[in-house]
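S.K.: Presented below are the structures under discussion, each in the form of structure tokens.
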Structure P
Amino acid sequence: MAIVVALQDLMKRERLGASVTVVDGPDLGAKAVVDADDGVVAGEIPADVADDVITDALQLMEHEQNRTLTYGDREIYIETIAPQPRLLVFGAGHVAQPLSRIAQELGFHVIVTDARATWAAEERFPDVDQLIQGWPDEVFEQVELDHRTYVVLLSHDARFEDPVFPAVRDKPIRYIGAMGSRRTSRDRAERLAAEGWSEEEIGRIHAPIGIDIGAEQPAEVALSILAEIVRARYGVGTGMSLRGQEGRIHAQRGKEDGTA
């Protein structure tokens, strides 16, 4: 019962954690719940492998992966328990509509914001989780920026874009992407560098945004953006066609039980 309560508590408090289960070998059936910050909060991991299991669990949590790993004569399944990812979209233009719909299908809590009431209108975004009519400064008063947050900038207007970068600069967000041409992206990088941003900080910004799939239509652009976000979420994948590549598909994700 303590295991169930601990898992429920992780989900209720939107904490990042993992469920650990011995699925083969000594201590078969032993279970534990690990909080990313607090360590083991319920159950028990076999003492002789506990440190290694927790280290691996933290790495898997970082990319929301699940995996069965071998420790001596034991096999242990580590399943990440992650809070619902949050997609924060600045700019309620034509790309934002399919982007928000598809993102919800992928399990994201979607927030769309724009200071222009005619764009950030309920009839244009009837199903988003949150629609905010306001400037970025107002938005940041309402939305927490944490490790489950993905930020997308779809507006070229400096009034929308400029306040976002200093607000996210030191936050542990998982992704930030900005729409624009290669020239726009270079100009942005130069501007941020002049403001004191390091190469590493600028490198966190995905710009031009998305994966190259030859997108033309708004829904295709949205698909390109979300493909890049999914790749950033799990920390694996090349963004290239699977055809012609050797090795197992999704070899770095999921249970290593030969079913991938």
Structure Q
Amino acid sequence: MRRVLRLFPADEPVRVPDRFGNTLSAPSLREPIAAALFGSGVYERDTLAAILSRLPPGGVYLDVGANIGALALAVAAERPDARIVCIEADPAVAAVLEANVAANERTNVVTITCIAGGEEAEIPFYRAPDHKFGMGSLGPQFGDEPVRLRQRALDDVLDELGIGAVDVVKLDIEGGEFGALKGLQRRLASAGPPAVVFEFADWAEARIAGQKPGDAQELLLSRGYRLFRLGRGGAPGEALPRPLGAGSAMFIALPPMAN
């Protein structure tokens, strides 16, 4: 696939179909999500399987760090009865996400442009170049100056949308998962807390001030969640009784009463 991708211009916008009846716009085929869709028609197959397996009929899926919509639109196609809320921090990325939602007529998807954090604020955000589209971070990167963007608590966003319980949350926000979970405290402590699928990368979490690697895992464990590495087919894999502080992994955190 990499050899084939070299035949395409590096910086030309593309439209790439997935296996679920969607066609997604992306900055180029060199961008990681577009390359994955071009190669297999599915982005993060195990993550998608984990989301779908935990999302009941008529359920709510919260996609934090939705990027161009590769996961959200696949879920929308497979679960047209579900309600899907996409959070994307970077306005440039959010514009592509919104266009993809509209072009594919996924009326069960709502998009919100904000940083997911612990409280309402305007904070620095470091954007990413097109070849790493959607990989913006709260931590310094790429030698660029930050822009200031609005941060919101996810609980407040969901309240405004009239959404009470959430069934599945996916977090992939370049080390900002701890802050996002701090803004979701009421849903995590509710009678029907969500399953949480999230990325861990020690270097990404370490570069954000006020936190250390593993803090997102610690927060979930402290609230009675059970933590597992994400296994093949989206199933819970190895159980982790304590936070992983080094390396990288995809995790699924299950609330106390979930199977």
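S.K.: Out of P, Q, choose the structure whose coordinates give distance in nm of label points 7 Å out along Cα→Cβ at positions 37 and 69 equal to 0.9 when calculated.
M.R.: Numbers: P: 2.3; Q: 0.9.
The value was obtained from structure Q.
S.K.: While we're here: Quick check: 20.7, 63 is what I get for Rg and Dmax of the Cα atoms in Å, calculated from one of P, Q. Which structure matches?
M.R.: That value comes from structure P.
S.K.: Now for a separate question. So if we calculate FRET efficiency 1/(1 + (r/R0)^6) of positions 117 and 173 (r between Cβ atoms, R0 = 30 Å, to 0.05) for every structure here (P, Q), which label has the highest result?
M.R.: Q
None of the figures in this text is laboratory data; all of them are computed from the coordinates on show. Keep in mind it's a predicted model, so treat the numbers as computed, not measured. Cβ atoms are built from the backbone, for glycine too; each structure is taken alone.
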